[in-house]
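Bear in mind these aren't lab numbers, they're just calculated from the coordinates by the rules spelled out. Model, not experiment: these values are computed from the prediction. Cβ atoms are built from the backbone, for glycine too; each structure is taken alone.
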Structure P
């Protein structure tokens, strides 16, 4: 009889205990998820205001440069120059889709081609900063199928891995049947064929898109999210990059900005158009400016890691050109450094230039094939002591 009366109390206590345990598990899971989604902390970027006098003087020179470069005003994309986050000059022109006359505006995302690598590197570095992985961690500890023992995350970031270019070996029909290729397919092909490396790891520089396709898989492994979602949650949304996304062939091929040859003929999609990490981010100059401003914040990356990003790693050959962690650079004997990344995919040609010492951002995006975006770095002497010899057509007045 007494035991019967006690039973409800035991049951009640058991339920409370269960609920408490479930609550603790849920809380721990929530903490783990929130920790995985590495939202960028509020940024503390405080740059000097740009005076109207300064803006007016620089704008006139930039306008002169622009009209000498795009002589026929044939820009098909966007061009932006900013100082301390203040836009000094911007232009937009052309069509995102020529068949239905969709014009390119400041809110039109354009394919960044290899400038996408800058953003992939940024996310990997955020994960390193939060101790989710290590810069010199071996890739095969993250991707068990990866057959190359000595390649590290750092070697992927600075293009010193020696990996072969996936676009080349997948062009062999005996290896790939030309169906839509994914990042996982590339890793599976490595595991299956164990292709020879171009050179021993860390022996020299060899720019290769495969490095960043593998970094995208590492991001997925560590964050437990698809690369597209990880970029959105960790980088794009926190920085307010509302017109930036990672292309999804199945969902976006009908609505995305198209690319064109120099004679305005449309470039069709091919079997390489769903691989991400090395390319396939669409963005605008204004959104890219938001990202560039974030890189000046001490809360974006810790200072020691920041230094490792903006230094050269390949000195086997003399010259001014080098590569950091997801960024190209010019290093002159004068001590001046200029950081940039260019891109080229189908008809998309892009350039992102960031003058860290002078807090200047220069961006040029084109969805119509042109070498002109690659020349915008020659604007640098307008803002600092960069030993650049302008071409006759690019001279600043």
Structure Q
């Protein structure tokens, strides 16, 4: 598996309620959780797998991190955590929004940094000094559409497979919730029908159903939606009884519980293998279940308000950096690792830390000069009524 974190995951802001101002406080703890998930994926790509990263290090990351590589191998589960966060945030941001506004919000959020990352990685990989192979110019252009995976085109960004999952989730949510108008009953029905449909798709072994309903990822998106229902229900009661009310919501918690049960099954099925001396590492079923459970629990803590005190401003910055960092960290990170470790002779730990820092700095530049410039313009253009 290559990584959102991701989707990328959309901005963690609470939607405006009727009659209230549009400006809303951020759920900053959710921003911090997004960055944690992104760093998990980065650890996996730099030290928890073989393949192209071996070329960057000059030998297997097992040799560079004899003990840590076993833990880094679990970092790929940051993707599942991203999907839970995405379910929460998409339900939150889509509630009460017309379809045009929802579409404009998602497109303006995803595309600017994505386009910049595709162009940047393509340009860097085309340099003669870079040992990694670049995709063809034609394939690079197709990548700008985000439809390269279903079209069978080589990917510029290894992590973009998660964006294809995100786009399909957005489409399903827009069609069945946003377009007819979000309500608690409609969201519950959406969760129930998607969960049942995904199970049927798995049993039918029908490629088209698999493509649309994504059985292996649906539980994580649906679980996040269920946790948003838990969070939303807290706003309808007095502050003194919010936590008790949320804990006692059997329908929302039922959605979350079923999603966790099915989600851990798919995570174990996809990522576990029997101990094998020739394998890069061995992820135990217990370890996989534990990471998935901690991901659900962390988003649940946000939903219940247990992390409301984590309201530091730097978490907003962390949330802003997560998506561009997620996009560029893998392939460009390998280039930096090669230059620092093999070119300058910096040790493994120092190279790892400096590469993370370099990718965060690049993410900040993309956020400042690409996203902050293009996102509001794209959103305004797409939101304009004709």
Structure R
């Protein structure tokens, strides 16, 4: 153990397989790594990217090695030998690193913490969604339905490869024998992972965090108007439900983000809806500080959307689908409001009611800000990470 008992500094190796299109997992990996460094810990990173997976040959090679990539194990083993970490914190291994990295950690005798950013330990498409509805057919079972339904990008080969990964490591006991702690983002996700067969006594709930956009105080904008959506314009996000709900709303709606459904959504949107496409984080933050509410109309089991964390940091109440972890993340009537997932009429009713009670809406924003400060701030996240690291180091 290399922990300096006088300073409390740890040596931490963070591991991540970056996606071709950067998303929430990439953001959390970068933010947590920076958070740990700023706290004085010695942090090294092991990262690979999916950028080179483009040709059919490279896709086939990746599929064949996704279950166990010896090159990924060698990378992890070399990084551990060179840095000698007290703990390894894994974020994503799919597909190029593969779960082989856990063997490298186990062989070196280094404890491993793994943040479960998605449901890929039990679901081939990682989001427990099929045909635009929640699906748990493979939870706790052999993932044969994933192959039958071509759940990974509509590909039989790809689905078989990911199903093989899941089944192989379920049978090998990789998760039980070679991961010291799992970090689930919500209690809802924790329960799903337990149902999938992960050891309940090793799953800790630790939500995402965001840097405080207004550290000097609540900093409420003088006038908050309209509603805001931020995210990918795709079926699981429920943006079609949002656009349908907005017909004749009498309230402006700003949509930030891009995706495969943008053209279809623009075609059915009314004049009160404006599409801004992708914008940088600073622009999004300013829009959140000006908006009266953030709307999250997802029809899938979200993990812990960074947009919700960022909205709460800005003191913006959240109108969210009553589904999965969103029921837990947003406290109905306290930090925001719930509506029936997939129901544009109920969404419209919920928004109109919230907008008609400006004092209550503002109070929910203050409550959201208070929740951020107590549970979703950098300080809260750092304390949680350090606690988990020290627990696994003494086992």
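Hey, mean count of other Cβ atoms within 10 Å over residues 76-83 derived from one of P, Q, R reads 17.1; which structure?
R
With semi-axes √(5λ) of the Cα gyration tensor in Å, for residues 108-203 alone derived from the coordinates and found to be 23, 20, 13, which of P, Q, R does the value describe?
Attributed to the structure labelled P.
To test your reading of the models, identify which of P, Q, R gives -21000 for helix-only ellipticity at 222 nm (-39500 (n - 2.57) for each DSSP H run of 4 or more, over all residues; to 500) when calculated.
Q
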